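Take a look at these structures.
What follows is calculated from the coordinates using simple rules that are stated; it is not laboratory data. Just so it is clear, the structure is predicted and the values come from calculations on it, not from any experiment.
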Structure 1
Amino acid sequence: MSFLHDAIAKLEKTLEDSGCEHGIVTLGVNYDADVCQYPKGVCMEGHFGGKSGQFITNEPVRANTRISFMYGAPLKDQKQRGAASVIINAVSAFLCLTRKLQSCTPDHYAPCLEELSREVAGKRIYLIGPMPVLERALGRQVVDSPEAADLFLVAGDGMTSDKGVACIDEYLGKKQMIFLGPSTAGVCGLMNLEHWCPYGR
């Protein structure tokens, strides 16, 4: 079991006896969407009940599936975990469980990065997931191992990779973690995790 399974269990409890768990979520790729500057990948979108959520990934899924597909599923690979994450985001948007499920526009990239840089100033940072913008911006603050870090920054595929899931599960509650952008919003809302997306929509 992982933090992602815990989030799914909370969503399952929230939806209990609502009938929503039998609803269909449509997963696809939106190449035209504005995307968060931090993670790498394409915008996988989930649509449910007229609302949508995003997840930036290099392993997008295109499918129609029920919410309940996630319940008790082992989620053994990154594709399955990414699909579960975007379903959580879409359903969270429909239920108004969290805000900021769409990326900001590119004109907000610079102020977002400036504010995040101030937020993490003076701390040793471990990046969970490929984030070239932060590798460049944070420079010497970025460390090579989770053990050496004061703070973890998590985005997109980092949250669903084998290495990322193991790292989050090991250090959640032990070290500060900030989850970045719309990709992580649904899980953060369900699990009460620290979320950074000041200009998201």
Structure 2
Amino acid sequence: MDFYHFAKSVVYGVLKPLYRLDVKGTEHFPKEGGVLVCSNHIADLDPPVVGITAPRPINFMAKAELFEAPILKNLLPNLHVFPVKRGLSDRNAIRTAISLLKDGQVVGMFPEGTRRKDGTLGKGMSGAGFFALKGGDTVVVPCAIIGPYRPLRKVKVRYGRPLDITPFRERKAGAEEVTEAIMQEIRLLIEKEKSAK
């Protein structure tokens, strides 16, 4: 067992019972090929929760400052985390994400770019659409996290059916249009869950 899967099993063992994680839709996850997982963002715990509930290893971006700490500098790459300089057009991070997707790996993103602690869905930034369009044969898997995170209270994680980006590529759609289509899929997952109560 490599370090990623070891860490995943440890974190799963802690978070699954603590937040009674209720996960559905993982059967929609493609078993191979580039996948861009796009989730809403309600708390700092979202990246590890998506990471431990997705059936395939996920690569996440994290602010470059974290990599300045000696321990994290060596730890984060083993957790499939790569740096991004916030507030800038970080070409290295962009190239890394696109390369991972074209290589048939999974990249995780939170298109809103910031946490929405009230649980509402904000506007997605065009970066999600950009990566979806530039990632070769990448498909997008929408994900919805329905909280809030409270010990021993259920947190729901829902994965939707893959969104095929091919039609958008063929008609040369813009990144903003693709992002809005992705956000709509996330919105539908949230609304479906709320209506099921």
Structure 3
Amino acid sequence: MVANQRFVFIGDSITQADKLEDSEHIGHGYVRYIKDYIAINQPEALPVFFNKGINGNRILDLEKRWEEDVLSLRPDLVSISIGINDVWRQLDNPDMEQVTPVIFREIYERLLTQVKINTEARIFLMEPTIIEESVEAKGNILLKDFVAVIHQLAKKHEAIVVPTHQVFIEYLQKPNHQVLTTDGVHMNSAGNMLMAQAWLKTYNNVI
């Protein structure tokens, strides 16, 4: 890996992870774990990390800030984690304008096309994780269509899928599994570790 590459992580509160309280603005979530892993194992080639997670974001919000928070940074790698709020709002705020899988795909496609046209960045698409720590929870059933969209777009745009949803669902089926979230969505330290591990496993397989 070349030194001083620019890694942009964009998403919602799971990515943000208290970055505003962190002097490096990296936060205390999975992005921090990824950065620290690379810093320990490849200090000579540590990238510059940008955490562009914002609480509550859906794919609609990412599109509004895509130029400023992604393209203008001239990234060498873009990692996108989005979809949880697109589904969660269907459950906790059904009266608001909703993002269907069709709308999700249309907007996501535009974002990926802009990255391909304007940069040479590698693109990592993280599957949305979980909504409630039960495999059969309604949120996790609804997430399946959004996960499928991500796989379709990754194939079309030569992006790399981080199978975060799959990893979480498989973990929840293990005996004596640990609690991964503070509220069914936001990660505790174990959840952040599982996300980072899935990301790093994928990353190490392609670099």
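I have -10000 for helix-only ellipticity at 222 nm (-39500 (n - 2.57) for each DSSP H run of 4 or more, over all residues; to 500), calculated from one of the structures 1, 2, 3. Which structure is it?
On the way: 1: -10000; 2: -12000; 3: -14500.
The correct label is 1.
Given that Rg and Dmax of the Cα atoms in Å, for residues 115-162 alone, derived from a single structure, equals 13.9, 41, which label among 1, 2, 3 identifies that structure? Display every interim value, and only then the final one.
Details: 1: 10.2, 30; 2: 13.9, 41; 3: 13.2, 40.
Working through the options, I get structure 2.
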